[in-house]
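Values in this text are rule-based calculations from the coordinates and carry no lab data. Keep in mind the model is a prediction, meaning the values are calculated, not measured. Cβ atoms are built from the backbone, for glycine too; each structure is taken alone.
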Structure 1
Amino acid sequence: MKHRTDIDGLRGLAVLAVFAGHLGLSGAPGGFVGVDVFFVVSGFVIARVVAHRHAEGRFSLVDFWERRTRRLMPAVLVVIAATTAMACFHMFPDELTSFAGSSLSTLAFAANLWFWQTISYFAAPPDMHPLLHAWSLGVEEQFYIVFPLLMAAGWRWFPKALKPVLGLLALASFAIGVWWARDHVSADFYLPVSRAWELLLGVLLSLGAIPTPKDRRVRATMGAAGLAMILWAMATYQPWTVMPGTAALLPCLGALLLLAAGEDTPTGALLSIPPLRFYGAISYSLYLWHWPLISFQRMLYGQQTGAEGAVAVFILAVVLATLSWRFIETPVRDRRDGLSTGRFYLVALAATLLVAAPSVAILATGGLPARFSPRVYAIATSAVRTERRQEACLPSPDGPLSDWPAGCLDRAADRPNWLLMGDSHANHLWFGLSQAHPDINLMQATVSNCRMTIAPADGATAQCRRLADRLFGEILSKTPPERVYLAGLWRPGDEAAVAETLAWLKAHGIEAILIGPAPTYEQSVPRLLALAEHLGQPDLPLHRRLYDADRMEPKMQAVARAADVPYLSILRAICPRGVCELTTPNGRPMQWDEGHLSRDGSRLVGERLKAQESAR
């Protein structure tokens, strides 16, 4: 079976796209589509190998799984071992416990299932999960378990229907992905059911179910179009683009066209150039190493490390990946160890248990808390999340809800009814505002990651829009409150939607007050305070502050002035003269994560926002 150099180059392009996206390079915000390209390529290559061996009468399930294990596990074990060592030095107990869970899940071929169950809107930022990228390995590993069984069954019992069955499975998987993209975004992203069609595209092409034109000029056009589709997705997709769903069609069809175009086209020649082939050769190890290095760099030095930091991480990742490919991947894959199948699996099992042992110890001890002084540990665990009107009054943006749960919008007959509406950055104000206004019934219409405006914000889910339509179409129209607080983590581009919303509220006779954004940080405030104490660097948290809120503040003030509505500033409340208070007067963290106010912080901000209202 002839080796295709253009496939090496396509792998190289995919891994460089992912790396660029994770480094935050401005030209590749959609670099994550490289993973989707990988899936299509994997399906194509694996089906090609399986079909070739079947045609020669040499296909064996045991042999297939041994080859996949030899290809995937050795490098993973080394990366997990190194990452665990780094995590033990630099992660606080709760973080380390979460890491240990992800480590064991990765070893069990279930990283995607772990992150599906544990990553939520209020989870630590991606930087704090050094093995987050292993979700894609879980998808591939689960595919490698099921796919050969399906092929073996098809060859034996329905050989003529095998390709149509695979095509129907691909269509069903795609349909599920599109459906889940509306109401089950997290499951859509992580689960193999909604990702299988990407791998099956490559399988169908490899098996000839998708025809490949013989005319070189047609294939050359296909290759150019395919490359353009991938590059366009890399350059235009944003972190909030819902994947896979319909958005994944562009990079996946692009990869399919490039694979169908072949080596003897201009794009085939371009992908076959030595640099791309080199990165394709080390792509697996480079993918494994790149994210832990980025994660720990940001954990230790923050996100603002500049071009020098990005270059340093890239060089180190390439060096480690090259060593891994040369001395770990290749020898084991080529069976230079001389181990029989049985002995190889015994060695693999022993190595897996050895690598898993530290994570088991971490879980058994609650994150090895003795690594830090009692004061540092107390600071790291000191924040209390702010209260809500009811726990269910901040639904996730994922799901089929079309109305808020009972109690969130209950009106009172004996006192004024005000409404707090917006995303989780509105929700964190409810406790403080309700404490500052004890004679008011403060209702709540909030959804995580859903800026509650009439026009949908970028990345708004179907549930977000359903609840917003319910709010504006019925609740505010039929039973309007006396006052509305509109708050959120405002982003560039929200100005027009906020202005439209304020105008709508005024037109319906509702007093509207706009509340500005809260300061945000690269990591949780309690973690930064504990890290500052641990390292003896009291100014460290201030150097890790992000300034998105500062850039949005004047824009939202201008929107409020133009709409002639009051504006309340959280920045002015807790960041006098540009220096933000990190703790409340009782010594508690002002915010319990990267941006949401703690219970004590919400109470303090509520009092100060009331003072701003009184001063108007």
Structure 2
Amino acid sequence: METIERNREALKGGEFLIRESEASDIFTPEEFSEEQRMMADSSRTFVDREVHPHADRMDALEEGFMESLLDKAGELGMLGVSVPEEYGGLGMNFNTSMLLADVIGAGGSFCTAFGAQTGIGTLPILYYGTEEQKQKYLPKLATGEYKASYCLTEPDAGSDANSGKTKAVLSADGKTYHITGQKMWITNAGFADIFIVFARIEDDKNLTAFIVEKGFGNITMNEEEKKMGIKGSSTRQVFFNETPVPVENMLAGRGEGFKIAVNILNIGRLKLGAGVIGGCKYVISQAAQYANERKQFGQSIGNFGAIKYKLAQMSARTYAIESACYRAGEDVDNKVKDLKAKGMEDAEAKLKGIEQFAIEAAILKVHGSEVLDYVVDEGVQIYGGMGFSADAPMERAYRDARISRIYEGTNEINRMLLVGMLLRRSIKGELDIFEHAKAVGEELMGVPSFETPDDSEFFAKEKAVLKNMKKAVLMTLGKAALTFKENINDEQEILMAIADMIIETYVAESTILRTEKLVGVRGEEACRGQIEMSRLYLNYAVEILATKGREAISSFATSDEMRVMLMGLKRFTKIDPINMRDTRREIANITLAKSEYAFDI
């Protein structure tokens, strides 16, 4: 425990690139307490009984149905998991809220409504509200008596959220602000009782946030949007026409809205990373069951290598994103504890803890949403023609998944953000990226080491590969920053390629460390599937890193410099081959034997 505490206190967001982490440093989902598991089981039962059987009613936007689901979730305490007990919630830590997002992620449109209620609709008040605002709104949000919505996006302000044109004008008597403007893509708008609204006062540089009750009046809406997926979530345009809002309903201070939006988005990205896990597991379970039942050429299609390939890849990628999510979630919790121990107030500590791991939040959002897309696509393929039918579960899962790569900031924006944050923290001296990159460059000019890992240590070879992956990232990132200097943000293609290198390094390391920790508790024989998935994912991650590294390097390096860097990349992405066929078949056979995702906690 002392070692964990010492390491935890030193950890910073993004530091994984320049620090060799140990299995003892990270949290794994297998370590959740009995209370946390019971909460997850209760939520899973809720989704199985209340959501899945009524998916058609939900998608048809049956009047009152989604509200009734939120009411029932409120009765079970699910809406108040992050709300402190003094405001009627359960007061659980951040990783517990990640676990709940994971389980609810199997619920399709309900997951979106639930996330808007418990995340962007509640957390701005929890973290930025006055004591009076918290007392007034949080208890009712935690029970579901109040439904919440979040109004940030405008027709001309999507990724550039701070460019919104909605205005807030102070009345002559100084008692109310009158808000006028249009918001779009607003989740839960059709039944929301309160709206978190972002508007600009006069010519302020940044937006200001307000808590707006539906009962304040002068609020109108368009009809429900007709969407590709998540059809069951209420999504409308909302119009404010001089809506009167008491001055005491301003959140935080004037001009603080953009800060609120950015920090709440970081939370949403972390939760989205976790939220895809439940969806992936649900699809894998449905696909495994179908593969066992569907007969072709006289046998179950699960016997065929092509199907085993898909099930193994789906399982390994799901296991990987799960490993990364709970590692990051615990890092946030540990940072919060550390800040509170130093005297910081609870709400501020939580915000600072999440802000510290904004890089990991972007990683999880991008990786998780793309894993989900991969899993649902392969799920459709395993079902074959039935996968294209609305009578089978894959069609809805396929449509619902697509939004994940767009909301909480598009994946393209998040890729560029995470690299930009790393560079900014390096320039500020918070992370020693450039010194480590310089050391890698000096290593390239020296004689290569022929030292081999100690085979007696579990995962020794894999850890050596991870160390080299980090060197490949540092080499490429450092040289790109040196080449383009202040113009690096204009090189979006290069930033996105480097982002993929960073993402795969973080996720692969999380996967290896989780399995190493698990083996230390259960032994190798009990973890055969996890070991095989970790090795399979590592090989996949190295391949991606090598491809993206070549793409980035060839886009800015020239002549001898390019040759040296490409030789370095080749050295740093060397990995002993594994028998991919046998590895995948072992993973798939475990999955097929259970007829579900077989590696759940």
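I have 0.98 for Cα Rg over 2.2 N^0.38 Å, calculated from one of the structures 1, 2. Which structure is it?
On the way: 1: 1.06; 2: 0.98.
This figure was derived from 2.
One of 1, 2 was used to calculate percent of Cα pairs over 36 Å apart, for residues 16-319 alone, giving 16; which?
Numbers: 1: 16; 2: 24.
It traces back to 1.
I have 5.8 for distance in nm of label points 7 Å out along Cα→Cβ at positions 144 and 440, calculated from one of the structures 1, 2. Which structure is it?
On the way: 1: 5.8; 2: 4.9.
Label of the source structure: 1.
Taking distance in nm of label points 7 Å out along Cα→Cβ at positions 216 and 544 for each of 1, 2, which is largest?
Values: 1: 5.8; 2: 4.2.
Result for distance in nm of label points 7 Å out along Cα→Cβ at positions 216 and 544 over 1, 2: largest is 1.
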